[in-house]
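Some structures are shown below for you to check.
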Structure 1
Amino acid sequence: MDENSLNDSYIRGKIDIAFARLIGPLAIMNELKSYESSHEEIHNLLDIVTKWGAKFQDVQNLSFIKSDEILDIYNRLDALKDKFLFDTNLGLESELSDEIVIWIYELMELRKMQIERNLKNE
């Protein structure tokens, strides 16, 4: 196996982890009463990200996600984080909204790496 294949496998593995670390907190937020005021938005975001994760399992590449689409999801997740940042009614579950922003950003970076590698290899 050559170095490019190893690097591709490594990146795909990191993408799998990023999806799991993003979908998990979103699914938990979707069920928590403390996030009830944003339940519809959280449910919608969870649906989109889960569909991306499923498609990634089929194609093993994130190039199917358009840059404006992933940026829109990032901004929506960031807005959720901002909404709950100073909510004094939240306990430790407030960290979930921080975690989702961290992992969507990681997914954006990994998508960029994959696209750049594909362009370089063409």
Structure 2
Amino acid sequence: MTINEQAYEIVKILSSKLGQDIKLLKIADVTVIADYMVIATGRSSTQVKALADEVEFKMSEKGVEPSHIEGHRSNTWILLDYVDIIVNVFNEEAREFYDLDRLWQDGEEIDISDIID
């Protein structure tokens, strides 16, 4: 599975669990930390955890494991680090507060309208 395929698969997983305002940013041209960043919002702390857990579970089924996970205790922002892809799942307040959409605005936003439900 290529990095591009992994990024699209993560977006599909988040969409299938009703993640909100999902964005896929190609950041390879602006940083060396990763090639892609995925940002999504859950409506509650329960949904934030469910979204992150589903990504971890489904990607694991495909043989792709995160190298690191942060934030499982708070359920306001969970980060899954897949080395080349960083997945951020926020509740609404945390997404607004940390404003990664603005912070990574130099990245290229990938059109995902054809792959989300």
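Read-outs throughout are calculated quantities, based only on the coordinates presented, and are distinct from any laboratory measurement. Computed from a predicted structure; not experimentally measured. Cβ atoms are built from the backbone, for glycine too; each structure is taken alone.
Data for the structure
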quantity	calculated
Comparison of 1, 2 by volume of the Cα convex hull per residue in Å³, for residues 9-80 alone - largest value held by	2
At a computed 21.0 (mean count of other Cβ atoms within 10 Å over residues 49-56), which of 1, 2	2
Among 1, 2, which structure scores highest (criterion: distance in nm of label points 7 Å out along Cα→Cβ at positions 17 and 97)	1
Which entry (1, 2) yields the derived value -28000 for helix-only ellipticity at 222 nm (-39500 (n - 2.57) for each DSSP H run of 4 or more, over all residues; to 500)	1
For semi-axes √(5λ) of the Cα gyration tensor in Å computed as 18, 17, 14, the structure of 1, 2 it came from	2
At a computed 11.1, 29 (Rg and Dmax of the Cα atoms in Å, for residues 33-72 alone), which of 1, 2	2
Which entry (1, 2) yields the derived value 38 for relative contact order in percent (Cα under 8 Å, 6 or more apart)	1
